[in-house]
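Below, each structure is written out as structure tokens.
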Structure P
Amino acid sequence: MGIDDILLHDETIFRNLHAFDPDYIPENFRYRDSQMEALAVCIRPALMNGRPINAVVLGACATGKTTAIKKLFEMVEASSEKVVCCYINCQLHTTRFGIFSQIYHRVFGYYPPETGVPFSRIYHDIMHKLGAGEKALIVALDDVNHLFYNKNANRIFYDILRAYEVFDNVRTGIFAVLSDIEFRYALDKNVDSVFIPQEIVFPPYSYDEIYDILMDRTRIGFYDGVISNEIVEEIAALAFETGDLRHGINLLRVCGNLAEAEASPRIKEEHLKKAIKDTASANFMETVKNLSRNERELLNIIIDSESESLTAGQVYKEFRERTGLSYSSFTRILEKLEFLRLIDTPFTGKGRRGNSRLIIPRFDSPKRSHV
């Protein structure tokens, strides 16, 4: 069957549409062998009836942290019955009950009642089951900074890590995953004394790595001949520029949808141009959604300003009036917004020591109500 006949017969250019899903776990997971080995070292003691080693997993968004952990958890549970692995997205589950409901589900295979049963009973059942079965528990708390924002982190960490003090044979560990690499977490002393994590860093992908990963996805997701190497190269360059592999994967999906909507058997340059335009606003809003209240406040000040030469000094004056935060806090947030490629902050060569900075948005100004 030729490429031109695909839409006529199969009505799709997608070999596997799920290859472009955000939570798709590729069989061929590349360029993260050293990080996978470091995570495996943390799990290894649990496979030998010891206590797992805690870890802080650091890296910007879309650097493979979640995929690495999920793949490793799958491998561990497929090869051993001595460890229960539980991955939890802390953007979705931020309360003590919510976190332990997820753990309960992994241990028992079903969720606990949402009402009528006290938390202490759910907690006891989890730990008793683990102890009786002589199974270790490893909990990956992805985007763990959200637990700190809600002031639930210390209680949850304590409940997991100090369970051995009450329940015999209970061995627990935490992988705390941070995508916000500027976030500085602080735990209470009685939690910090038992956490003591290994630090595992996921660096950003290089251009060549992004290109190879996107080519893998096209081979899995599209039929042969649907997309040219040149268009994949363009998408890889855009993903590298934004520092977000997911942006590239999403562009592949949108390009495919646009081509299919036109009954085109091939993705063309015009489809890429339209996909870039269509995804720009969605990417901006997704980034903004994950900002803290003070980060959004600073972004709103920048959006509201009508000045064409906005300086950091001008913005900080307004920011301090609204939040009361120090200049060092302002600088940290400014650096994060630049890291997320929402703004540029070039030095002007003016001011004291020539370190005055301009603030230049890298987006078309949206309505304030959106932020």
Structure Q
Amino acid sequence: MKDATRVVRAGLPDVAQGEPFLPGPTFAGAYHLAGDPAGSAYTYGRYHNPTWTAYEKAVTELERGEATVVFASGIAAVAATLGVTLKPGDVLVMPSDAYYTSRLLTGGFFTTMGVEVRQAPTAGNAQEALLEGAKVLWLESPSNPGLDVCDVAHLAEAAHAAGALVVVDNTTPTCLGQQPLALGADFSLSSDTKATTGQSDLILGHVSVREPAWAERLRSWRTQMGSTPGPMEVWLAHRSLATLHMRLERQCANALAIAQFLASCPEVSGLRYPGLPEDPAYPIASRQMQFYGPVVSFALADREHAERFLHHCELVFEATSFGSIHTTAERRARWGGDRVPEGFIRFSAGCEASEDLIADLMQALDQAHSLS
């Protein structure tokens, strides 16, 4: 079955006369529960929910995994994965250019807890040199926001040979764009807030695994830490999942067209998009990715030039986050934490017509340049 079909059908219940295709969300803190609770599939709302079950089944199918656990946010999924795999004295190897909040969490809480954190850039598979004695190798490919790519299969093999588990933050490409478990990773996690759901209307995350025992540990973490998602958010995510293939096709086509346009603009520097044949990430990305993702990164001369450009865009929402059906962008250095120039822009292509987006970018660049 093709992914375009699979994503529409994933997680739906068996056909039943008079029943909806996708049942509505189950709002329940408590369930009828007489006698031995072991005989009931659902006991208490912090432990489980039928709406979670349906979404987790759908994502597991798309991730080509054995089990999935849904969390209240992407960073909750990150914290849970770190929490169930690491203990004091363990070594974590991760990208120095990974998502900032992941680095903040590992460099703060987990370092204080006694975990040794080693960092190296995503590009060039640089983390491979740090694997001796490691418990967990954390990968993020493409990296956010720089869009460097590493060879997931090669690094997974090297990490396993060194006795380490492999985690991939797969937020940027989504489970349709790249399948880390099939490439050898033990965990594939995502902030489903982004392109997986694509509507900019919820916060959610998930972790998919190859070994069901890890899912049990993740569920225990979710229950004990209380990082449980709301049923409405999970139901909205499942509903939105059905359009993921269509959205990604349009978004990635737009991202490539925008990257090709920006490549012709003399005021643009540092352009990155893994789907551009001339991009340094393309040789690896073309082997391991089915979609290259909606995110393009580039830089203008300085902070003022970038802010003028964003101000004059008419079809681009200035917002943090990415992966929406609406085209968004931001000057990433305004937050701090990422080693990017002041004029660096993280641009997320939406589902608008590429001709309209390029025309808008052209006029915004012209206006920003004329005022410089």
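Figure out for me which of the structures P, Q the number 30, 19, 17 belongs to, where semi-axes √(5λ) of the Cα gyration tensor in Å, for residues 35-226 alone was derived from the coordinates.
Source structure for this number: P.
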Compare Rg/Rh (Cα atoms, Kirkwood Rh) across structures P, Q and report the one with the greatest value.
-> P
If helix-only ellipticity at 222 nm (-39500 (n - 2.57) for each DSSP H run of 4 or more, over all residues; to 500) is computed to be -15500, which of P, Q is the source?
-> P
Suppose you compute Cα extents along the principal axes in Å, for residues 163-306 alone for every structure in P, Q: which one lands on 53, 38, 31?
-> Q
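If you work out distance in nm of label points 7 Å out along Cα→Cβ at positions 27 and 179 for P, Q, which one comes out largest?
On the way: P: 2.7; Q: 3.8.
For this comparison of distance in nm of label points 7 Å out along Cα→Cβ at positions 27 and 179, the top structure is Q.
Which structure, out of P, Q, was distance in nm of label points 7 Å out along Cα→Cβ at positions 275 and 315 derived from, given a value of 1.5?
It was calculated from structure Q.
One of P, Q was used to compute distance in nm of label points 7 Å out along Cα→Cβ at positions 19 and 339, and the result was 3.3. Which label is that?
Structure of origin is P.
Each value in this text was obtained by applying a stated rule to the coordinates, not by laboratory testing. Keep in mind that this is a model prediction, so the values were computed, not measured. Cβ atoms are built from the backbone, for glycine too; each structure is taken alone.
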